[in-house]
Structure I
Amino acid sequence: MIKKYFIPSDKNKIYLELNYPKNIKLPASAVVIAHGLRSYYPGFLDIFAKAIRQAGYISVKFHYVGTGKSSGKFEHKSTTTMLKNYKDILNFLKKHADIKNLGIMARSNSANLATLAGPDPRIKAYVFLAPPAFYSLNMGKFVTESKIKSNYFYHKSFKRPHTNGPGRLPLGYMRNLKKYDQPLLKNISKMKPVIFFQSTEDEAVPIAEGHYDYWLKHLPNPKKMVLIKGGNHSYKGHKKYVIDTGVRWLRKYLK
């Protein structure tokens, strides 16, 4: 069974999908699978969602503004707007009659948004997939690698089949993002329980920039830091291991 919704978030309508395991007894716990700034569901995240349902949880997918079935364009994806999308989805789920407790499986930028939103008593476990610690430092690389035209920067990774609009971000995106640098670093010490996955060959969030080490030092217990030799930002060659290990973490804490 699948239930579909469009959730208001400021001027936008955010697409939300609840997918139920067979023979599930309600209310039940649910896991939100949150895609990154540029990524989407087909492939890795859909496989993760299937494993979550097989573990007995409702899987929850949603599309940020400017992505997939949600309204707006990619260029509307300021950190402020995406954080509002995330919070509005959580508020809806916490009031949903079918849902007991929540887990969060957040990829890259979504793990930053979950951290900025802070801990919540209804969220019992987090799975974080390679978010940066130094927010604007990490995103600044995309600006330097982009073509600048008419107050927008265009990066080759922004325009994808699920991207709404021309695949660009306004130059003001970085000014908005920098407002969240310190709040992110501050909130890392509040997030638990977190399992954190990082590849040594991550091209988007490089080990050499110190992101992993900062999370390792400042995340409180209980936590589990998983450093994968090789791989990339999408865990090439290690996807099954990441999914299986992540689901075990959810089973430990999310009842």
Structure II
Amino acid sequence: MDINSNYPYRAAGCALQEPQFKIVDRSENNTPMISIVIPAYNEEALLQKSIDRLAEYLSYKTFAFEVLVVDNGSTDLTGKIAKELEKTYAWFRFFQIPEKSVGKAFAMGVRQSKYPYIVSLDADLSVDLVFIDYAASLLKFSSMLVGSKTMGKQRRSFLRIFGSQFYLFITQVFFQTTLTDFSMGAKAYQKDTITPVLSHIDNWTAYVFEICIWLLRNKKEVIQIGIECEDLRKSRFNIWYEGFYRFWNLYRVFKELNQPNSWLNQIKTP
């Protein structure tokens, strides 16, 4: 496949622009195939709008794709709306788990996906969708693509930005990582690479950090790029509980890295 582009990844402070490339070879064996996984919890207010927006954006793309929404414990009309969307879009698939568990929802989405590249997005599509294009191109060269708000542009509350920066400082000091975003949205993975650890990752929101640490420990390539993000709506999570949980999980992972029998040490990448 011929690509004519200069990728802006690993460049601090850069936000993504529409990549200037065209796919010349569109044969089945060369066209990227992407499964977009969206965990959802009580998203009745925006699910229809988000999927319609994705449909418009993806309609111009040359790669094969599907969108999987995984409801985890919603108590509103999220499930009903998603089932109607299945009738509207042939590429849309819907799954449910009974409990509120975004980690389990992500793992189910990956297991149920049929394509080799996984793109994880938040239900509100708060990041620039051009991230999908970069995933289609860069996952050929890496096991994971990290969309970093810190490297790009972000409009979020001061409290969330401050908490995120302090969390990143701790990860850099204790885990010697240069990655700058461990949120769930705007992350992309090679499916075959992460499948072996799906039954071990955190059931809540810390699974992205765990996957990153596991990949780096196995000397796999993880690329990060700057993204634009506008997320001013109220968080789906209790921010104070979420902050405490994330830091507690850092302590747990730090301990596990020093235990030879930990899955972080035992499971090897394919």
Out of I, II, which structure matches 23 when relative contact order in percent (Cα under 8 Å, 6 or more apart) is calculated?
II
Highest-scoring label, criterion being mean count of other Cβ atoms within 10 Å over residues 53-60, among I, II:
I
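Computed from the coordinates by the stated procedures, all read-outs in this text should not be read as laboratory data. Values in this document were obtained by computation on a predicted structure and should not be read as measured data. Cβ atoms are built from the backbone, for glycine too; each structure is taken alone.
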